[in-house]
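Engineer: The next part holds the structures, each set out as structure tokens.
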Structure I
């Protein structure tokens, strides 16, 4: 899943693709590099980010989705809002990637249920401007807590009428999680598989990688975290994770080709 941020303030590439023309061109580049899905987002969810108006988000993503879907791309919309999800599906998106898992706007579940779209439900506790206040996972620990809370979201999705075969779950790395929490979740990723859905992992360029690679207390800059991310993707592929959300599609595709060759598969 290649990332196309049509935003001025995303943590990694905010402002680089914040016009329709630039975002569409970037999406086409990612397809050439081997992306299977393009994830189009118009709201930054980096820690501390403020939310755009609904009209702003619509203006950012809908024209990009319409053009890329018309090209034949499999398009995902990265949104927490029912209005944006509905407009995106109308423009040709086939996946709704909701980082809130339906908590931010429960109506989004009805939008998905009334379509044939795939729904990605991520583990989430609060919006970006407050999520640092929700990192306490006692007494059960982060793995058990995330499994339980994701299971509750899955129950809500199914109750809304979305069939389980159209649901993907995401552990929500970096969302209301400190760096050690992310590593614990990744080490125990098979626990989340017990919920019975494919998994999506989005670790690309995130701060816990920068913390891991810190020198003298200074995290590795965003643009210098890709080697660590590729190593992580390789391990996730070996573990059977079905989907990864990435900025550098070519590097990821190369890593997956190695996994495929080593395991005798036709493709990862």
Structure II
């Protein structure tokens, strides 16, 4: 009874306590990313060559430096990417611990399942983007203008490429969190898998609109490559949701 009361109190924390908890999440996440970035500085040069690999097969594309500060900024941004990847388990643990404050003590074990799954899905989304979507998207965007563009030598700055890369990788990584979000909502009883199954048409519409809104590029090809996996994850969430809902019903029946 005491544990249940504690969960209710946490769910009804005053605004100031929520802000303090949010500050803790941000501070710990920032320190984790900072430490990862310092480590990433050592491997930044090698990592940039790897991140620039999708550009290598494209003909007549040349990286240029336009400002004296650009080499330093590029090194910092690559180090930051490494830092975010290294600190991802800690950051996601902090985020999910903040998002799910009402979990009772015996339900905290679910974080040990949610966080690794969230990390795997984030990296899966980023990998799909880097190895599949990015090469196709770059080729389409850089040469969509036809002869009016390709008759000249396209010059691409390292900073602009990294900004584009960070945006698109982060977008795909966050979009791939959809199954975790849906399963958590099912576990909390907010939605049911039956409702999700009956709303497939609306889900397709919302997914397409979301892909159009959050996609960092305006081309239809990239948006479709984002919407397809999103809908597949939606379907997977429904089938996994039946297992989660069944377990929840058994636990409620025992109370």
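Engineer: To test your reading of the models, identify which of I, II gives -25500 for helix-only ellipticity at 222 nm (-39500 (n - 2.57) for each DSSP H run of 4 or more, over all residues; to 500) when calculated.
Structural biologist: II
Engineer: Given structures I, II, which gives the highest value for relative contact order in percent (Cα under 8 Å, 6 or more apart)? Walk me through the numbers before you get to the answer.
Structural biologist: Working: I: 15; II: 21.
That would be structure II.
Engineer: Right, next: Comparing percent of Cα pairs over 30 Å apart across I, II, which structure shows the greatest value? Intermediate values should be presented prior to the final figure.
Structural biologist: Working: I: 23; II: 41.
Greatest value across I, II: structure II.
Engineer: Taking distance in nm of label points 7 Å out along Cα→Cβ at positions 54 and 158 for each of I, II, which is largest?
Structural biologist: Details: I: 3.1; II: 1.9.
The maximum falls on structure I.
Engineer: One of I, II was used to compute distance in nm of label points 7 Å out along Cα→Cβ at positions 30 and 46, and the answer was 3.1. Which one was it? Show your work: numbers first, answer last.
Structural biologist: On the way: I: 1.7; II: 3.1.
Checking each candidate, the match is II.
Any read-out appearing in this document is the output of simple, stated calculations on the displayed coordinates, not a laboratory observation. Just so it is clear, the model here is predicted, and its values are computed rather than measured. Cβ atoms are built from the backbone, for glycine too; each structure is taken alone.
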